[in-house]
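Derivation of every value follows stated rules applied to the coordinates shown; laboratory data play no part. Every value quoted in this text rests on a predicted model; they were computed, and no experiment measured them. Cβ atoms are built from the backbone, for glycine too; each structure is taken alone.
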Structure 1
Amino acid sequence: MKKYIIQSIRLTLVLIVLLCIIYPISIALAGKLSKGNGGGEKIAKNGKIVGYELLGQSFTKPEYFWGRPSAVAYNAAGSAGSNKGPSNPDYLKEVQSRIDTLLKYNPGLKKSDIPADMVTASGSGLDPNISEQGAAIQIARVAKTRKISEQKVKDLVAMNTLKPLMGLFGPSSVNVLKLNLALDKL
């Protein structure tokens, strides 16, 4: 019995040192060596931080591209999905409301052209990117509201499109904050 208690205490002490000291320090060092020194990749405009590359933000003005909806109002402290299933009547009302808003502000858009990422929140509720199609359906509205040519806006979307990793992994996407900042520079 004494033998097992001593082994248990030794194992506990080893795991405390490993998991409570060595592991957290190694993760903190890895963060300090990454972009943004572990504080996230900040995006600045005129020297002022306007957002983070990996956190979505709410854009509702017609002259800007809109991002994915958020189940947590883009609050990074409460990252989560809605936990509502596709047959939940409240969820279906939310999605229909988002579809109606897109159709209202994007004349000529058909319901069948709206990609799912424009009306459904991501699992974290903080996705900063939209699909290329999500950006494409908004080009006409943004160009008209800003009184610039659609081709200029298309070119801007193309310049801000992130291609799949190594051309293979994941879909192409567009960071909404970076795209909107590029729009403001025009």
Structure 2
Amino acid sequence: MDPQRQEIIINEIMQWRKSKLLPERYCDFLLALYSGGEGQSALVETKRNKIGLYVSSVILITIMLVSVFFIYFTELSLILQMALGLLLLLSSITAIFYFFKKGFSPQIPLASAAFIFLILSSEAVSRLYSGNQAILYAALVSNCLIWIFIGKKYAFISFLLSGLVGLGLLIIYIFI
């Protein structure tokens, strides 16, 4: 086969793998077929990417737990808590851009950022406006609306359902 044509086919198969048009094992088979067995370097790179994805996910879940610890289990001042929380939120937002760049699903870093933002906003509002429940409800509703927007924009059912369920529970809590 013509080397230029073979390279085009291999690149096309790699795009199918990246966009998940075909299952990974079919892409592996086609790569091995068209590259004469030399497509193994792509397999090794894919395995490294998966390990990086798992490590990044564990780090993001740890960041979420650390943010809960700083907000609810320490006696730090509000300014220090918010500064640490914003630092953790910024790291989650950075992970979102990293996941987009690498072609991974950004659902885990988005969930981490949304969770940290929910904790920070609810804690800040409840401390700054301790007697006014309406502002706290407005902050929670805005968080739910952001989740619904993200769920619709990126077709993440988990965000859409979380936003709708949160909004429904909040409405039930307010009016009942």
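Out of 1, 2, which structure matches -12500 when helix-only ellipticity at 222 nm (-39500 (n - 2.57) for each DSSP H run of 4 or more, over all residues; to 500) is calculated?
1
Which structure, out of 1, 2, was distance in nm of label points 7 Å out along Cα→Cβ at positions 32 and 96 derived from, given a value of 4.0?
So the calculation was done on 2.
Of the structures labelled 1, 2, one was used to calculate mean count of other Cβ atoms within 10 Å over residues 128-135, giving 21.6. Name it.
1
Given structures 1, 2, which gives the highest value for distance in nm of label points 7 Å out along Cα→Cβ at positions 112 and 144?
Max of distance in nm of label points 7 Å out along Cα→Cβ at positions 112 and 144: 2.
Taking distance in nm of label points 7 Å out along Cα→Cβ at positions 80 and 136 for each of 1, 2, which is largest?
1
Between structures 1, 2, where is relative contact order in percent (Cα under 8 Å, 6 or more apart) highest?
1
If Cα extents along the principal axes in Å comes out at 76, 34, 20 when worked out from the coordinates, which of 1, 2 was used?
It must be structure 2, since only it matches.
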